[in-house]
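Following are the structures in question.
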Structure I
Amino acid sequence: MSYAKIAAGLAERGHRVHCVTAARRLTVRLEAEGLPVTQLPGGDTGPREVWSLWRTLRMLGAQAIVADTPRDVRLSSYATMVHPARIIYRYNLNYRRPRNHLMDRIYLSRVAACVYQSRFIRDRAWEQMPWMKRIAHYQVPNGYDTIQYAPRPLAGADFRRKYGIPAKALVVLTSAKLSRDKGHDVALAALALVRQAGTDLTYLICGDGGKEAELRVMAHNRQVPTVFTGLLGADQLIEALSAADLVVHPSLREIFPNAVGEAMSCARPVIAADAGGTGELLGGDGSTGLLVPPDDPVALAQAIGDLLHDPGRGAAMGEAARRRIEQAFPLSRMIDGYEAVLARVIGGGAQRRSTTRDIGLQRRPG
């Protein structure tokens with residue numbers, strides 16, 4: 001949904017923005033956000049998909065495409081052979097091994113600029129494909145709307161009642177897709193240890209995905225009371241966060257996790273695996289959240305137990321986390337960054353360079 005934030009922010013500033021998807025479910029979610037969407041007719045990089053993308057570009061008179069997967073870059077490379085739009089690669093985690101063959105280099109040679117959300121993902125990209133350093137590059141971190149994402153105590157109490165969670169129960173929440181590498185199994189193992197030590201709690205899992213059945217069995221076997229909410233809309237998620245005493249993000253690979261930023265915006269104390277770019281968002285001094293070694297249930301259990309039994313510390317940490325978002329990662333900074341990148345690329349200003357510019361720190365011209 002980062003794309004929804006970027007699109008809405010640019011549209012509010014008078015730019016013409018259009019979303020292109022390949023899945024009906026995503027199309028519906030973006031339409032619900034009030035964004036114009038075109039859904040491609042298939043899931044391949046074939047003539048139908050290229051033709052559909054080209055028609056959309058032509059209809060809009062599009063000057064730039066922001067893409068975030070290797071497939072998107074391939075499609076964009078073909079479509080822009082007959083429509084003069086510039087390609088911006090918002091580099092994302094690729095769980096497959098990079099192929100690094102000639103065609104990949106040809107596709108990427110048509111990229112005008114890369115945007116990296118964190119130092120972690122920039123360094124990872126350059127380690128896997130060193131020649132990507134020659135592409136113009138910028139660092140623009142994700143931003144968060146602290147007006148929308150803010151504590152709602154009354155809504156949190158209503159959420160507890162809706163899901164049958166006692167008002168005084170301790171609630172630990174994880175918001176993430178139920179898929180590999182998100183670390184729900186690590187969290188369940190840690191929470192089982194916390195319960196064995198005498199702390200009663202409820203685990204609130206917000207999200208959906210292919211591992212739900214497996215996680216339900218795991219929660220039952222470990223005797224951890226668990227509520228599965230499924231995928232929640234923004235308002236529902238804010239209610240869930242407001243109902244939680246603690247947010248745990250055990251994911252083993254992240255770029256700049258929105259789930260953590262949203263929890264921080266809602267002034268929730270967060271314990272996260274020190275993996276990927278999570279530390280760049282959460283902070284590393286322990287005042288705005290705690291980092292624990294990834295895939296370490298014992299360390300995670302110790303941190304959870306300590307915070308649950310020190311609510312004053314947790315509350316202070318949550319407030320500090322919210323201030324960090326307000327000061328360092330507001331939504332306006334993210335929109336400023338993409339607006340500046342697009343202006344440079346469309347205006348021909350994106351040239352090959354060897355340093356990353358953090359243009360998200362720059363003020364938007366009046």
Structure II
Amino acid sequence: MKPYISIIIPYYNAPEHLGRLLTSIRKSKNAPPYEIIVVDDGSEQSLSLRAKRSKPVGIAAYHNGARNDVRITVARLSHNKGPAIARNRGVAKARGKFVVFLDGDVEVFPDTLYQIGRVFTDDPDVVALTGVWVKEQKSNAFFPNFKALRDWSYWINERDKSGYYFLFSTRVAAIKKAVFERLGGFDETYPAPLVEDIELTYRIARRYAIIFAPKVRVRHEFEGFMPIARKYFLRAYYWTKLYKRRKKFDPVATTFTEAVTTVSGVGVVLSIIVLVLSYVSHLSILRNVFLGLAMVTALHLFLVRKFLVFVYHERGLVFAVRSFIVGLVLYCIIFAGAAAGRCESIFSPLKVGYRRG
């Protein structure tokens with residue numbers, strides 16, 4: 001049977017993650033006919049060999065009880081080229097009418113594929129959709145839970161509802177294959193998971209709406225502070241380059257309000273630093289600095305109020321206070337990345353390796 005959807009999964013040196021994802025796909029219920037295409041992005045060891053030697057890890061985890069009518073294909077790149085190229089190569093092998101992109105480190109729910117098929121069959125005019133990753137984390141550590149709640153709040157509570165398109169987030173997103181190919185796929189000049197999803201979103205949105213399907217859910221376990229901070233910096237850096245070409249904010253990556261929130265967060269941090277220095281140095285500007293700090297903090301609190309109220313109800317006052325402080329640090333990192341992007345003539349282009357699971 002020809003598949004209705006083709007699931008594209010980029011893979012790089014993370015057989016445990018892939019095994020969990022494939023096992024979750026195998027448990028899908030009422031899913032439309034589908035195939036799975038795993039693109040081994042130049043892993044150090046052959047994916048097929050790894051699976052045979054370490055059952056039920058990797059692809060073996062899927063074959064351990066998989067339906068006989070489901071096709072799984074492995075495409076291997078000669079060396080590590082990044083997720084944009086890997087996904088494009090996967091689509092080239094796809095036979096389905098729609099392609100579904102999943103990151104290799106997520107897990108689907110039993111109804112995820114069913115919900116994707118339902119969106120497209122219920123409304124034939126829908127061309128592309130994006131789902132959401134749930135806010136629950138297995139870890140009890142603060143930062144993964146902060147990040148999960150931060151993302152959930154953005155998608156569910158804070159998003160600019162006046163925008164007609166959403167970010168085509170490759171953690172879970174689907175698009176009509178013919179449209180994806182006509183648009184030229186992901187921009188292959190990006191060597192890592194940077195802003196290739198944002199750039200493709202802009203090209204899709206020129207002609208089509210990307211709808212948000214909240215019932216299309218995946219689980220995702222977030223990393224610690226440093227890996228996420230690095231991604232924030234790089235995404236801000238490269239998004240600023242896109243902004244320089246487009247000359248406008250958008251509901252996908254950064255709205256004008258979000259830009260002001262970032263700047264106000266940096267203002268709070270700078271005001272605190274100046275206030276401390278003024279106090280230590282016994283400078284007479286202490287009162288003026290205090291008034292300035294109060295004003296910029298009030299502005300920032302107003303701009304992040306929805307998130308803080310949300311996390312307060314979810315995790316309590318202490319978690320909300322910690323979230324506010326960590327948010328300030330992340331806003332400074334985002335601002336630094338954006339500033340680096342604006343100063344392209346000073347900063348040489350950044351080169352990073354692909355290390356997505």
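Values in this text are rule-based calculations from the coordinates and carry no lab data. Nothing here was measured: the structure is a model prediction, and the numbers come from that model. Cβ atoms are built from the backbone, for glycine too; each structure is taken alone.
Given a value of -16000 for helix-only ellipticity at 222 nm (-39500 (n - 2.57) for each DSSP H run of 4 or more, over all residues; to 500), calculated from one of I, II, which structure does it belong to? Attributed to the structure labelled II. Between structures I, II, the greatest calculated value of mean count of other Cβ atoms within 10 Å over residues 175-182 is seen in I. Between structures I, II, the greatest calculated value of distance in nm of label points 7 Å out along Cα→Cβ at positions 79 and 335 is seen in II.
Computing distance in nm of label points 7 Å out along Cα→Cβ at positions 279 and 311 gives 3.2 for which of I, II? The correct label is I.
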